[in-house]
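Colleague: These are the structures in question, set out in turn.
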Structure I
Amino acid sequence: MGHRDVRVRGFAARAGGWSARHRWAAVGIWVLFVVLSMAAGSAAGRVEVSSSDQLKGETSQAARIIEDAGIEEPAGESVLVQAKAPGGKATDEGFRTAVAQVMAAVRATGEVTSVTSPYDTQSISEDGRTALVQFDMRGDGETAGERVEPVLKAVAEVQKDHDALRIEEIGGASMKKTFDDAFGDDFKQAEYSAVPVALGILLIAFGALVAALLPVALAITAIMATMGLMGVASHLQPMSDTANSVMLLVGLAVGVDYCLFYLRREREERAAGRDAATALRIAAATSGRAVIVSGVTVCVAMAGMMFTGLADFQAMGLASLMVVAVAMVGSVTVLPALLSLLGERVETGRIPFLHPDKRRKRTGRSGADAESRFWKAVLKVVLAKPGLSLVLAGGALLAVAAPALGMRTQELTLDQEFGDSVPIVATYDRLNEAFPGGSDPAQVVVRAKDVDAPEVKAALADFQKRVVSSGASRGPVDVKVHAAENVAVVSVPLVGGSDQDRAEQSLAVIRDEVRPATLGAVDGVEAPVTGQVAGSKDFNDQMTGSVAPVFAFVVVFAFLLMLLCFRSLTIAVTSIVLNLLSVGAAYGILVAVFQHGWGASLVGAEGVGAIVTWLPLFLFVILFGLSMDYHVFVVSRIREAKTRGYATRDAITHGVVTTAGVVTSAAVIMVAVFAIFGTLSMQSMKQMGVGLAAAVLIDATIIRGVLLPAVMALLGEANWYFPKWLRWLPDMTHDETPEPIAAPSAARPSTAGATDEGVRVPV
């Protein structure tokens, strides 16, 4: 077979070549794109996910009835007044005085309405020590958290005059304020920490300030552009604050990683003696292509969230998909232009002792070679005993994944979410103890043709009696009738309170027994049950139903992409299996730490007994996408070496060793950024951070360094198996071998060095 020089024609190479030739145009187009995206988002405004869109089932039905009726549901608040001494009673004179002062104080703020006395509503606990002053916040219930501060201050002032009593406010608005404050503070901390952490690791990896700043700058501009695009997209798919947070997390991780892959390959080629233009062409054809394959795979995985039917997940999926696409395009267009513009100046701001040139002088090794020594030693052992390595590493990961078989998911209650880190949690616990279920009552939204009709009134009264006699509630059961809209809202404190399992049993009694026998017996009456417990139950049911379609979509499309991009059935199958193994191990760690509490204190967490409902599916989609980063990058390098004529084992060694430095740096950045979320105060954020960090760490070490080479070594030439009946599929592998620059060598390529001097394309 003869050889001749062939110009690489892949999209990544063409894009990189064009950008390098039209440097200022490429940079200008990118800046214009970012500015126009932000301007378009600002002009279009933003549509937020509404309550009725959040869930399917009864929760959504109830929200739609309220929205259709135009009822502005106020945020309900309560002030818990409790005698500290065991013998104290709500009938004591001092207690009555405190209740009167609380009522006067909250009225005086002008922010509340419908203030009721516990002596009128019988809101006094069974032991007589605790009473509730109840009222509603004026205005829209969704924004009441922003207006509750004066009321909280007024209640705190009353507390100062009564040392023998606990006087504490809790309710929809105050809990929302607590949540938003904690959520906002947490994410500010994460945002402020993530960028400096990523920059610090890049400084260590590159040893030069400008080289380290480039990936961070590109990731930040990609995030800014996506923020604008999210505003435009929200008119088709409403967005949410959660989508913002996930977009930021994913954008920073992939934006930095993609630039890192590209930049390190360009540096490596220059270190091997190639001129700047050739190094840039090779980086575009190899790392640029890996970035595109990886980016498209991540986008496909994110698109899987659209199949959940859950508005928040669909928003997260679309936002993540957009930021990955923007970061991917930026990496293969504006980055080559910037590298071409900067030239040698990319090494400006060299850090003493960290720059590769300094390391080379001290050790006599190139930077890439020095970084790969550890992996060379590991690979020597793995390739000597691939079967044993596969059994040990695979068995260890299966053991780590085993606890996931007992995974229990639920929406976390306030005390589970925050532990004792915020004072309102103690109030929440005291309220639940005195009035079981009172902090998160179920709400039955009743719509009838005529809510004042005798049969409807009788059914409502019967419901009130039966819901208590059935044992589902201890009362008080409150009914608010909106006669003009023919809607009634019944609040039912559930027996079980913050114990989700017991509360769900109470909910089941209401939905399956009490409602059908009372309200369900009246023609034309709708009575969906909503509330925190009902929402958690409906969300869990919806998530369970969406697992199969999301799983199938992500796995099938990832398989097809790998099949097309590597033209190997074996590589496509092993990619999927290894990714699933890393996700399973992450699940096992989550369950062990957060559900069973094993080693929870090591991450500053508590064993809350459950995994937050949305996390398993979210982790599957995110991790399945992100783990392809490393896999595509390493396998691309292995296949590149194989195409050059390496034997399979030598190609494996070459691929893993030459990518060791860049993948290690990328993994450290991802783990560090995700670990920041593991330090936040909210348990759901801790779970997300620990799950993501653990999976990336496992993927970048055990999967990439042990299992992948062990499996490929055992398979040998079967790695490249591509059956004849699939050869009609388009060949997308043509652009992964870079342009040659040296004469062909008669000898088989050596794996001794970190790079090769010549690259040939067989034709």
Structure II
Amino acid sequence: MTTGHSERVRALLTQMTLEEKVAQLVGYWLDQGGTIAAPMQDEMDTTSGTPLAEITRHGIGHFTRVYGTRPVDAAERAAWLVAEQRRLVAETRLGIPAIVHEEILTGLAAWRAATFPTPLAWGAAFDPDLVEEMASLIGASMRELGVHQGLAPVLDVARDPRWGRIDETIGEDPYLVGTVGTAFVRGLQLQGVHATLKHFLGYSGSIGGRNHAPVHAGPREIADVFVPPFEMAIRDGGARSVMNNYADIDGVPVASDPAIFTDLLRGRLGFDGVVVSDYFAVAFLEVMHQVAADRGEAAELALTAGIDVELPTGDAFLEPLVERVRSGRMDEEIVDRSVLRVLTQKEELGLLDPDAFAAEAPAAVDLDTPAHRDVARRLAEESIVLLSHDGALPLVDPRRIAVVGPNGDSAEALQGCYSFANHVLAGYPDHELGFAFPTVADALAAEFPEAEVTTARGCDVEGDDRSGFEEAAAVAAAADVAVVVVGDLAGLFGRGSVGEGNDTESLELPGVQRELVERIVATGTPVVMVAVTGRPYAIGWALDGAGPRPGAVLQAFFPGEEGATAIARLLSGSAAFSGRLPVSLPRSAGAQPYRYLHPTLGGPSSVTSTDPTPARPFGFGLSLAEFAYADLELTAEAPTGGSFAAAVTVTNTSGVAGTEVVQLYARDTVASVARPVAQLLGYARVPLAAGESKRVAFDVPTARLAFSDRRLVRVVEPGAIEVWAASHAEAGSRLPGAATPRALVDLTGEVHEVGPDDRRIVDVRIG
């Protein structure tokens, strides 16, 4: 990490006028007319109509979404961008190029670029190495096109599945989010581009699961749940950029809070990169939070708090900020602080080098190579979760396959909210997708070439039109097996059933899709239900209901361009199920918010008639193989400031190969504050041939057990810790799953206050 600012950067600052300084602190959004890609975009934008040469006459900090605002040919746009960067160098007084940023949540958001599984699927794969490989491919595409900064990963810990942005999260466990998110940062930045962690801090904790709603989180929840993934990505991943949370915490808008960005982020977490605002977040301090009287005061609040760059435009950080400084109401040194950070970032990215734009843009660009496809397929296969099955799988030589449901023959349904198709092309309905994107029906036809595949939509994702039920039932009745594909359609601000601004009050499948499934099951044809969704729905009726139900149920969190191929391969047995739930599968919306990391009083008990027990717990996922755990060995005693060892033997007791996701859990038996009944310590994907055994060893830093004590200091306390290995958070209780007897490790010594040098990652060896 950078420890200071170079002489070159400091010399540049001394030459700059105030107008040149503030120009470095803003973005300019090209081509945004007609595309709605940010909250209140129409109401907030004040600069998009200004000619580019005029807006950049003093220079510019960022170009906003050069490729990701409308469908453009990547090679042609790259040539334009190189010429534009050269113009900035040649025609502005100080010759400072622009940082180009793009959305990259499911891959580079550009026309014809690879679309990977959504982040909730990354969590379901429990495979940081593969996520790092994916991020490296995304970073290479960015670098080829002259893009320097990606607005990902989202490190918000999932708290409420009613929230529309739940598919952007990695899961409900901070350690899972932290390890997978850190891997994404490493892979991306390996390519010489910068990751942007979002949304700092607590965004996913909004009340009622409503977008932009206030957050009522105590300081302990902030410190112990929301902070750890960011700390890991900063300290272990070296992340160079952070984006703010739109909401307020206990009445204080995060974008105006120096306790968040200066004291916590830069002070305690040691971050020395650049903080960018979420789109229009600075102006929102005036128009939504109403803590600023005008844009100038909003600019002062945000800059003082520690937000360095206003995105996507300069509504507050241009003229209003200049006027604020010139009038004497704001110290110019606060502006200088952020300018130094931005110039240092540009230096790190090589933008200040004399030959930064000497090379010509590529004449041709392939953003969806076989390597992209391969990683997309593998990640999709690893992420799809088998929730139930009665022996119906794998499908063996079916002659007639009915693909029924609104998502069975839809490419858009396989993609998340921030995919280019759903984020941008939805505003261009007549524009081609631009690359191959097989649907589930297409993939099943390819996987079973001798089978007759027929389709029937049955109903839409949303709405109450049942007129297609009879056709769907007839198609299913004539088939050997019916694959019923239900779920979501991702979109923005009311355009879809899930995604940014698409929150829900119910966790039932949207529309009349449950009725469709029940109608198809009633035909008597064997049914495989595939839920392609952006959130976990209350589908316990399909898993454990008293009446007829599907023979198998799969959960696929927006699995991307190779998602349909992955589903088909899993159904045929060409690939093995290994996905695990990164979030609890809810019983009902009324039980929310719920997460597996709860104290005793957060679970079912005799003191309440409400049962929050999920339909399927965190970490759950079936396989066609079966596994057993044995011989848990655990260090008997360890210092509070040290580490301890745990090892378990896992055996594939079946006749087919499979991959088990071994999860190590712990419980603090007595603590100074209420602690969870189960906490994930570490995990490992373990491939096993039929009958094979492997020993899985975990080296666990005691900092994994840290929490904020009554002083709100992060500590590890002495005492007995109960530890066990299991295939999910409730293995050994109500649901099937391998587990070991629990054993105790005694943490000895004084209370250990956790510091930056304490190790945060569990080391795993498989032998």
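Laboratory data are not the source of any read-out in this text; all were calculated from the coordinates shown. Just so it is clear, the structure is predicted and the values come from calculations on it, not from any experiment. Cβ atoms are built from the backbone, for glycine too; each structure is taken alone.
Colleague: Assuming 58, 26, 24 is semi-axes √(5λ) of the Cα gyration tensor in Å as calculated from a single structure, say which of I, II it is.
Modeller: Derived from I, not from the others.
Colleague: Could you figure out which one of I, II the value 19 for relative contact order in percent (Cα under 8 Å, 6 or more apart) was computed from?
Modeller: Matching structure: I.
Colleague: Assuming -20000 is helix-only ellipticity at 222 nm (-39500 (n - 2.57) for each DSSP H run of 4 or more, over all residues; to 500) as calculated from a single structure, say which of I, II it is.
Modeller: I
Colleague: Could you tell me which structure in I, II was used to calculate distance in nm of label points 7 Å out along Cα→Cβ at positions 171 and 395 as 2.9?
Modeller: Going label by label, the one that fits is II.
Colleague: For structures I, II, calculate mean count of other Cβ atoms within 10 Å over residues 107-114 and state which one comes out highest.
Modeller: The maximum falls on structure II.
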